[in-house]
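Okay, got some structures for you below.
Where a number appears in this text, it was derived from the coordinates with a stated rule and is not lab data. Just so it is clear, the model here is predicted, and its values are computed rather than measured. Cβ atoms are built from the backbone, for glycine too; each structure is taken alone.
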Structure 1
Amino acid sequence: MDPVAFARELIDIDSTTGREGEASRWLARHLRELGFAVTEQPVDGDRANVVAIANSTSTPLVVLSTHFDCVPPFFASRVEGDRLYGRGACDAKGILAAQVAAADRLRAEGETRVGLLFVVGEERGSDGAKLANEIADGSRFLVNGEPTESRLGAATRGILRLKLQAEGRAAHSSFPELGVSAIDKLLDALMQLRSLPLPDDPALGRTHYSVGLISGGVAPNVVSPSAEAEVMFRTVGDAGEVRRAVAALESRVAIEHVLDVPPVKMKVVPGFDTAVFPYTTDIPFLTAWGEPLLFGPGSVHVAHTADEFVSIGELHAAVNSYVRIAKGLLNS
């Protein structure tokens, strides 16, 4: 199969997270046309994960996996020179196409112990992966696909997402002494956060964070009665250490714990460059599928951008790499 043509058709379907139904049906149909035995696992609405194995009696020991949802906004594919552009070109529909081509080649060579797992929802909480973990069936290795510039991932950071909520008392702004500014409380907490010691790790480095959202107040001439901020930490170890550090802010704000995804250290195999990555993946939610590896063509620096692309040469090379990785794991 031609991974570029396969990727383009899939990219041209809008599968923004929450709208993956058409793409899941397209995937299931085309994988059956290629001769795979396919299972569609409903997630919600018309969204479904897609599992494919070589034939109805095979038991995969190695599973190649990625997601087919994308961040907004959708834009269709185009080819310019050696680059395939489009939403999902590198994150992660191009990767998916390379994995299908690798599994198809291995099956043509008589290797039936390699399967495919494609999930929804990775970009917004990994609900597809969490559900897929319930149907794992004895695989020993999971090769997850994310844009790693064709390097094997040795480790990825985790996520701790917190909401800081400040409460005040409204008053007319001409008499500020009659009120309590929640915005001032929140700003004081955020300034204190900047000075807190945060954990570090020899491989992953120091924990860092970003304040992604701030909201508060009701009008310019009213002392603000409420304010909140959402903070995303990229963790390098046990999130409990970060929680203990930020507990110092509780004299100023209430802290709501929204999301916790642990960092992961992964298996590597000889013959590939390796790297650590600051982002997180579906791997923490797919533990039942076997020992994890991380590999994919493309760069995370262009993922989620208006010029998302993957090199066509790198995409073809990734097919060979997935074949090599799968064979190496099966022979280990």
Structure 2
Amino acid sequence: MIRNFKAIILLLFAGLSFGSCSLIGDESSIVGVKDHLLTINDRPFFIKGVCYHPVEKGQTIRNFGQIEKDLKLIKAAGVNTLRVYEPIASREILDEIYDAGLRVIISFGFNQGGVYDLQSETYLDYIETFKSHPAILLWELGNEYNYHPEWFGGSVDYWYTVLNESAAAIKQIDTKHPVATAHGEVPSEDLIQRLDQIDLWGLNVYRWDQPGTALEEFSKVSSKPVYFSELGADSYMTIENEGYALGYNETAQADATQTILDQVLTPNTTATGAIVFSFTDGWWKAGSPGTQDVGGWTPGSSGVPYDATANEEYWGIVTLDREQKEAYEVVKKAFKSFR
């Protein structure tokens, strides 16, 4: 039985193209890695992504109440992949993502209260349930946990053991999707060799507006595929700097985003994807969730352009009212003109 007749008809007429949102395939598609590339049915696929964790004003929990509006804006920006920070357990939401012509990177945390997390091993239940869903691009384990040894008794060594064992366990039940991890900055060669079950590496990189240097460093220690699991800038300046005024500043964010993407989206890029952080602002991250507050804390935030401060509630390329910031147009132009 054909579950998505409209999508299949569109693919028959449009064909599959390198890096295109139409490169979704059907329910039998196989995502893999080849050389330094991510592939779908053996064809190269470049991730043009955005981090997606919608939380409404006054709330602290993810809510998909505006998913239809969001997907239209996301697709219009040339995005082909969403990255989420916790599994989407609704088949209906995954269907909507797929029907919009998008893929999704599903991330699993170590401890999420026993709900699809690595500690309880319930993440395997999720994979068993959803591994055949056509929206799934890959599985991603952890989000820059190397910055948080305090979560593991003062050393991340235990995390690395769990990470590799969990990746191996996934491969026992799913052979059609690769396994990644989102690492803070560039991992060492020794760590990459130790984590031999990781198929491709995501890098959360905030090096002012020069992420390209991370690619150069990674290429010296590994030939595995690498993508930027997070990059970008916020729209609030805590100081006046480099010609940008103090306060809410969309232009500073847009300019930084432009320079960042110019560094990555080059004809000879060694990256297999770039994921912009983030789609919406996040009012829940600092102060009251009912107001947009200055502040928040992120490890390594001294690399955030152009004030060396991560104002966590101002990272969206759209506001919580879904008004497009200047950075939205930058992302749209960059993604739509790349390959």
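Looking at structures 1, 2, which one was semi-axes √(5λ) of the Cα gyration tensor in Å calculated from, given that it came out as 42, 21, 18? Only one of 1, 2 returns 42, 21, 18 for semi-axes √(5λ) of the Cα gyration tensor in Å, namely 1. Once FRET efficiency 1/(1 + (r/R0)^6) of positions 198 and 222 (r between Cβ atoms, R0 = 30 Å, to 0.05) is computed for every structure in 1, 2, the highest value turns out to be that of 2.
Out of 1, 2, which structure matches 16.9 when mean count of other Cβ atoms within 10 Å over residues 118-125 is calculated?
Numbers: 1: 22.9; 2: 16.9.
Label of the source structure: 2.
From which structure (1, 2) was distance in nm of label points 7 Å out along Cα→Cβ at positions 38 and 270 calculated, if the value obtained is 1.8?
Structure of origin is 2.
Each of 1, 2 could give relative contact order in percent (Cα under 8 Å, 6 or more apart), but the derived value 18 comes from 2. Given a value of 75 for percent of Cα pairs over 15 Å apart, for residues 110-181 alone, point me to the structure among 1, 2 it was derived from. Derived from 1, not from the others.
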